[in-house]
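Bear in mind these aren't lab numbers, they're just calculated from the coordinates by the rules spelled out. Just so you know, these numbers come straight off a predicted model, no measurement behind them. Cβ atoms are built from the backbone, for glycine too; each structure is taken alone.
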Structure 1
Amino acid sequence: MSNLILETRGLKKYYGKQLAVNDVSLKIPRGSIYGLLGPNGAGKSTILKMLTGLLYPSSGEIIVFGEPWQRKHLERIGALIESPALYGNLTAVENLLVHTKLMGLPKERIYEVLETVDLKDTGKKLAAQFSMGMKQRLGIAIALLGYPELLILDEPTNGLDPIGIQELRELIRSFPKRGITVILSSHILPEVSQLVDHIGIISDGVLKYQGKISYGEDLEELFMKVVKGAK
């Protein structure tokens, strides 16, 4: 059995005549935190949207859980792409209740995921009154509701203050121990270096580098070499 939870083979995406993702072949090991890195506009979000069915590939394959990607696999995938879609006039529990009803999950699951993301004590506070970090964590709670094996996060620390970033970092680090593989995109290299154990570097829609890294490794030097084409 392959150790890869997800793999792409020759993935391409055109917007009209513009090639946004060009022949990308990712290899995501099970139990890893995989950082998909690249400058803004490199194609990271487009790739993640294809992995979650929000966009269709122009060509190539996505293999997930050992099978060609199908919509049924979304039951085993959680995702937070761009900003979380929250009901500002509802509490954290009420926001999650909407999703549990849609997914046919027991109400008890709400309190489990709120415990996981440390939002269990928000009471009657409405989501519109949450800090950016709290909103991100509530978005992750929604993504966790269905017991995902794979969690996909697009720029999860965008707009967060240092405390919010640290809290989210600790949360993401905990997921592999819970049996959840994480793919996260980012362009904030110092932050990612404290989180990930595998990386892929995207530039101009092309996967320029992929491999395992050591915790705390200086990604900036590697990133600049790869993106600028230095040997």
Structure 2
Amino acid sequence: MQGEGVIQFVAEHEQKPIPERRFGELARTLIAWREILARTNLVGQDPLRYEGAGYGNLSGRVGAPTAPRGQRGFLVTGTQTSGAAHVSLRELCWVRAYDYGNNRVESEGEIHPSSESLTHGAIYDLAPHIRFVMHAHAPVVWQRAKALRLPMSVREAANGTVAMAREVQRLYCESALAERQIFAMGGHEDGVIVFGRSVDEAGTVLITTLARAYELGPL
């Protein structure tokens, strides 16, 4: 496990509430799916896993698909919120911009953004139609990634780093990631990332892949 929950980018964060009027609808969608992921242990915190660190996060795009790369803002669950029983708008953060070259994220909210925010930004930069990203921890999928023929990032690319952001771009160009919409994180135990045009599409990819992994039998 490499740096679970530890922010490894420069965070230029403005500490203030994000407005419900602008973000309320998207927030409710994310909160509903976060509840599903938490209840199925795909997001959470367990003293017996990952040295007790929280795991998993999700996000949704804010604004027009035509926004330039690096400025495709998104609402994301805040850092160290994975173990919370329930979340609200206060536990979400708006990432306004991100810059891989300078390892920097600009954000605002009552909480700092997820440590995986650079990775989320890299995925949104892949294509303007991508609107939702989920980072779950699914041991049965991760351990069977090869059998499921899932794209997988190299072990050397640690989670939440510029290297992982670059790896996302490589996978999109060199593998079936564009069609599969899911990949396993080679250097991040149990970590998988899915994305989609809608939150339902991303969620369906995740659940369907879980079912296929369980079809192979118990671990």
* Structure fact -> Candidates 1, 2; FRET efficiency 1/(1 + (r/R0)^6) of positions 28 and 124 (r between Cβ atoms, R0 = 41 Å, to 0.05) computed = 1.00; producing structure is 2
* Winner on mean projected area of the Cα convex hull in nm² once structures 1, 2 are ranked, highest first -> 1
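Of the structures 1, 2, report the one carrying the highest value of volume of the Cα convex hull per residue in Å³, for residues 36-99 alone.
1
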* To do: Could you tell me which structure in 1, 2 was used to calculate relative contact order in percent (Cα under 8 Å, 6 or more apart) as 22?
  => 2
* Asked: Comparing percent of Cα pairs over 15 Å apart, for residues 116-187 alone across 1, 2, which is largest?
  -> 1
* Structure fact -> When 1, 2 are compared on distance in nm of label points 7 Å out along Cα→Cβ at positions 140 and 204, the highest value belongs to 1
